[in-house]
Every structure is written in structure tokens, then in C-alpha cells.
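Read-outs throughout are calculated quantities, based only on the coordinates presented, and are distinct from any laboratory measurement. Source: prediction; values computed, not measured. Cβ atoms are built from the backbone, for glycine too; each structure is taken alone.
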Structure I
Amino acid sequence: MGHPRKARKKYDTPLHPWIADRIKQENKLIKKYGLKNKKEIWKAETMIKKYRRDARELLGLSIEQTAQERQQLLNHLIRYGMLSETAKLEDVLNLTAEDVLRRRLQTFVHKKGLAYTAKEARVFVVHGHIAMNNRKINSPSYLVKKGEEEQIGYYPGSPVIKLKIPENPKKEKPKKEKPKRDSYRGKGRRNRR
């Protein structure tokens, strides 16, 4: 048991820090999902590792002993939308970290078109502009359950509602017009006398 004020690490770091292929893959995921750092990828990978470990243990035991535990694991993953309704326990072994990253609130805000980019979606969530069923959620890593996707929207009273977000989120942000400079230009200290 550790110190009560110091939480345990919720992720496993890579065994070797400098593997070029892994670093490239992680950088692609960071860019695609607008993540803050690689820790978020490692948390997703650790979560998947635990699910896969549990599935391997359950597959090794007889069906009579573990029928209830198998169903609980499958129901949990189906409820979070990581597996389909007709999935079997063997399908748990095919899960990847990207399956977890797709179910994050930040990703759904971007997909629904409530933000222009994935990074902007993260800012909206952290700043409290996003709500689920009119309940503010300010954690971008919140895993959205299967029936909750339609309930995601702006928090009532948020100033972001007044912004014009396009229906197609792949469009670029509208560029701001530069203010015109005064005709006073060029009349600095030297020219005043």
C-alpha cells in the first residue's frame, strides 16, 4: 500500500524508450486524436493489456467455471462500444489502444462537429463548454458508453454556442480579417516638430 496522497501510476511505460517505429506510431495517434502527451496512449495500451490478460486467463479455464466472468467481461466491453453485440471472448484479443482512443469524449466532440480540430475539442471539454445530457464533463479522457453519443452537446449558457461551427468539421477555421492600419503611419518621433 502506498502513500494516500500519491496515486499509483495507471500506465506502463514502454520497455525500451527509443524505438523509432513505436515513436512514429505514437506521434500519429497524438496528432489524429489531439492528445496532450504519450501518457494518454500508454494508459489506453495498459487498459487493453488488462482486458486481454483477463480474456486469456478465462480462455484457459473451462467454460463451466468461468461462464459468468466471461459474460461480465464481454458485457463491459460491449457497453463501452469497444466490441459488437455478437462478439466472442476471442475478439477481446484483437483489441488495440486505438479502440479505446475512439471512445474518448474528446474524439466524439470532434466527430460530431462541435469543434474544428481534435485539439480544439480537448480545450472545449477542459474549459467546461461540453455537456452530456446537460451535465458538464471536463475530462477529455471520459469513455463514452454506447447510448451516450447522442447526448453530447454544448453546455447551456456556454459562449461557444454563439460561434458558427460548420456542419462539416473537416473545413478550416474562417480566417480573421486584419484590421486596417491608420493613415497616421510613418509619422513617428522624427517627423514631429
Structure II
Amino acid sequence: MTTPQIAVATSEDRARVITSLVAAFGKDPVLRFLFPDDPTYPPYAGAFFGHLFDKRLPRGTIWTVGHGASVAIWEPPGADGDRSDDDLAARLPAEALRRVRVYDRAVHAALPAEPFWYLGVLGTHPDHAGRGWGHAVMRVGLERAAADGLPAVLETSNSYNVEMYRRAGWEVLHGFVEPVPTWVLRQVPRRP
């Protein structure tokens, strides 16, 4: 297997990143809780992922392979202070926005109090799955967290992902049931 070319996302990658994430999360329990109707899932999920992309792009913490075929959107410590969703409110109907806010509150209540790097989104377009690209873009953020001497944290609502993350060195901290069963995982920095 060849080593994938990893790059920091640019604005030119936005459309492909969104397309990849909408496709990658089409059956994800959280995304289907947020946007349960098949006809509206693509545009609403696209607005959601576009919102996340736009918030993190200026920080330089979105890594991609294939200009967005695989993507990891990381939040550095302290980035949680910018949680405005005004642009998302303009793109989603009130009921969908309410579900986004309910899930967001549940996640943030479950996250650790100490500083950490947060893997907010990790996804690969299904056409490119199985190549190890997701692990590659995840590793870049883990290396940044380790360089800062900080743990990395993520959450997932997909039980298959829990086992995949465990094999990659993550440990389950805890979980919550409402509004969607979700596990919070952590990886402590690895020393060279």
C-alpha cells in the first residue's frame, strides 16, 4: 500500500469534503437522528458538514487525502469557545436545528474538562474506503495532540467504530444514551 498524500484542506476542497462526508455518514446513527428523512438528508447533512468545514478551515486543522476523499476535522484545545451556529440556523429548518443543538449539548456535557484535541469528524467517501486513508488523516491530528502533550478525544454512535478505534489505540471513557447512544473515547499522547 502506498503512503497517501495528506494535505491541510483549502477552500477549494470544500465541495469534495462535503460530498465525501455526506456519503460516508449516510447510515450513521447520529446523522440519521439529526436528518432522518431520506429526501432531505443530503442537503441538510451538506449544510451541517459545510458549517463544520467553514469553522475549522481558518485554524488549519482539517486534513485530507485526495482533496477531500478522506477527511479529519480536528478542533484544537480551546476552540470550543466558537460555537456559533448562526449560519447553520439560516440553512436548516427549525426542527433539524433543534436536534443538532440537543445532540451538541449532550456531547459537550460528556467531554472531559481538561484540555484535549477533539476529532470532530473522520470520514472517507465509500468509493475510497478500505485504503487506510482515514487512519492516515486521523494520525496527523494524533501527532499534533502528542506534540502538545495532550490527549485526543472523539465520540461515535456507531458500535463498529468503537472496535475500530480501540484497535487504533483509543479507549472508551464513557457513553450516554440520549438522544442517541454514543461512546466518548480518548487516546493519551504516545511518547516517542
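Of the structures labelled I, II, one was used to calculate mean projected area of the Cα convex hull in nm², giving 20.6. Name it.
Numbers: I: 20.6; II: 10.5.
Derived from the structure labelled I.
Computing relative contact order in percent (Cα under 8 Å, 6 or more apart) for each of I, II, which one ends up highest?
Details: I: 17; II: 23.
Largest calculated value belongs to II.
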Check your understanding: If mean count of other Cβ atoms within 10 Å over residues 4-11 comes out at 8.6 when worked out from the coordinates, which of I, II was used?
Key -> I
